[in-house]
Structure I
Amino acid sequence: MEQARISFYDQIARNKRKSFFLMFCIFLVFLLLGYVISQVYSAISFFSIMILAIIISISYILISYYNSDKIALASVNAKPASRNEFRQYYDSVEGLTLASGLPMPKLYVMQNEQINAFATGRDPQHAVVCVTTGALEKLNKQELEGVLSHELSHIANFDIRFMTLAAVMVGMIAIISEIFLRSLWFRSSGGRDENKGNAIFLLIGIILAILAPIAVQLVQLAISRKREFTADATAVQFTRTPTGLANALRKIKNDKPMKVNKAVASLFMSDPFRKKVAGMFSTHPSLDERIKILEKL
């Protein structure tokens, strides 16, 4: 029985809608946590907590955002790719940028026998693509183009910017929760009497401050998985065929795990640790699921 076909345009639109919905969920948690804290504290205390959390979170994330390429490349000891040594790599990326209308990114290579790749940079004008030596050695031309088109899709879809926004929101919720919970020690030591209504909001606030950071991190991981599906579908749009990327994912499935810093693991096109099952704590969807969807495109 022939599988029902899926339009890659529909797949891209569907995953983008889900990503924005999940981002909206994070925003709702932020508003709910802020409302509860505002019922517990005075307006001045509440705004002090919120402003401090926003300043710390945005400052930290902006530093990472504008240096994301340098941090990622340094963490995997990647080196600039020489055109003479990696001619096919350059030719493939140049062909895909012409087809997609993207500017040429800077190309890097990391010494690793496993098949993988990542893209980073704050926008298409400051983008970097890095592949492993294993990918260059083990993939044929069509498979390599499938992998590279996936990484260029992340650049075209502004995924680094999108995930940075998610990180800002998640960071603010985590900082607000931490400040709120720590402030309770000073509040209790002050011996203040609480009316019944205030005590209820205080209890709700404590529960939210404990659970909200965990919940929004899970949502952030779900967004990461959806962006991978979107990049797969966009890659098919660039190459006009799912075959190369699907075959590359099959080879990756049979590859060994990689040894990389966990901080940059989410950047790679597939989970470098090769988890057999992609659950709610995974940054990537399972390879089997991705291959199954690609076969329908």
Structure II
Amino acid sequence: MPSARNVIIIGSGPAGLTAALYSARANLAPLVVEGIEAGGQLMLTTMVENFPGRRDSIMGPDLMAEMRAQSEKFGAEIIPGDVTKVDLCAQPMVVETSETKYTTKSIIIATGASSRLLGLPSERGLMGHGVSTCATCDGYFFRGQEIAVVGGGDSAMEEAVFLTRFASKVTVVHRRDTLRASKIMQDKARANEKIKWLLGYEVEHIEDHGKGEVTGMVVRSNKTGEQKAVPVSGVFVAIGHTPNTSLFRGQLELDQNGYIMTHDGAKTSVAGVFACGDVQDHIYRQAITAAGSGCMAAIDAEHYLDNIPEHLATV
């Protein structure tokens, strides 16, 4: 017989662990399936200085360890591994991992969104050490320095403009000769004197010169093949995110970009299924907003379970 649960939380970033904390304190004995990217995007972040309630900075992995320990303290059960299949139409719903099959009265989805990367060997090794996918998170660390933004869409232009608050120069690198961003965003970026342009170029390599932090990058012209070195202290990759929703396609309402649609808090198109964090948020993508939506999902799940239809109350 599958193991029966009140609530299963899929994902263990700030959203999932906050949902675990609140649902554990509500005596729901939540089960958290960590997922392949246990801890979420903060596991790729070095210093976190903008999480409320912390006067001093904290390493991203350390913050996630604290959140994990706090949820476990109140009774959340956290297991490693990844969910391989869900059936949201079954009554009760079914969640399968490679090891076990569970039934559950409710599900909280906190699978996040993965940043699209350039695929360079040097990229992941320097993530959090000069390579970033979040200007709002890390821009402050590059005060007075020269940095680069890779991308040509609205997000890249927004990040480039934002980063001029801190950096002495921001170089935008885009593989095409023309930008994909809307005209209003292009105009805003081009009007900023701190922003310089390398259009028609691709990043070949991100350098650290043995220092363990970004010291520059090598770009290649797509027209001539010419390579040039660009001295920068940071490289912000802004080529988009992919929501981790493949498990739920055909079962939940998704938007045109694959993000889970939520309404009235964290509710999805299926009763008893809730979503929080970056899997349903393509705008803010901050640890604190993810945590807040995790709280919402847990409270919504608690209310659902309190008022669950009688024929679903026993699993």
Structure III
Amino acid sequence: MALLRLIPAETNFQFITRHKIFLVFSALLMVASIGLVLTKGLAFGIDFKGGILIEVRTEGPANISNMRSDLAGLGLGEVALQEFGQSTDVLIRIQAQEGGEAAQQAAVNAVRESLGEGVDYRRTEFVGPTISQELLRDGIYAVLAAIGAILVYIWFRFEWQFGVAAVIALAHDIIATIGVFSLIQHEFNLATIAAVLTIAGYSINDTVVVFDRVREKLRKYKTLPLPELFNLAINKTLSRTIMTSVTTLLAVGALYVLGGEIIRDFAFAMMWGVVVGTYSSVCLAVPLLLYFNVDRGTGESTIERP
């Protein structure tokens, strides 16, 4: 039975000969992403900026438009409503009110009066500025710890050169993901941090597969110039890489379309991360090895730059 392939098993795309184009593009992408974050900032959710979270269930399908109109007239500032799960379930987010705990409780009471009878209040949470700052700090620590652990893992499994190249590619993926969230101003919350960590795991998995083939070729071909050797290794794994990425995109795309608002930002981050992670594994991580001393398994390090 013939295997399903999106691209031929044997390819000879010249990735390495174009590596300078990829490096320039990746550098511009990272600079643009950092610039967007510094100028436009991120649309932090209540997790990171504090506020009130109210989960309600209505007797019948919720009329989001009417509820939004009623709450908009309360003068509570930013109010966001989204349906999740069943059509009767609504999540209400309200920005933090000035005046401490009493002001937060007054805002909840105003919402209750506005929505009237026939509404079941299933959950009410207050996220204060101190907790929100702790969550943001912990999220940053989690991402940095993941990058550090990946560096150590790649270092021990391969060599330090591979670890540095993998971490640079991984940082590229994370910065690009944060940059696109800044560009489109999607809500950046704990679910987004979870998506970033998932992207890190997915990207490094692709990179490890390609690095395994690079190491195999380094030991097999002792005199083949490094650019040709790296290009051969990439092409040998290209069919598998593309197939894995496409099937993952199909699954995450289904979550984005059918998963509802509550998971849409997470799914969007994953879709972008799969695309940029696949690109970095093929077009960034391996070409970076050209600029490091790479051991061919003979006990001697060689450096061959194009």
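None of the figures in this text is laboratory data; all of them are computed from the coordinates on show. These numbers come from a predicted model, not from an experiment. Cβ atoms are built from the backbone, for glycine too; each structure is taken alone.
Which structure, out of I, II, III, was Cα extents along the principal axes in Å derived from, given a value of 67, 39, 33? Of the options listed, only II reproduces it.
Here distance in nm of label points 7 Å out along Cα→Cβ at positions 51 and 219 was derived from just one of the structures I, II, III, and that gives 2.6; the source is I.
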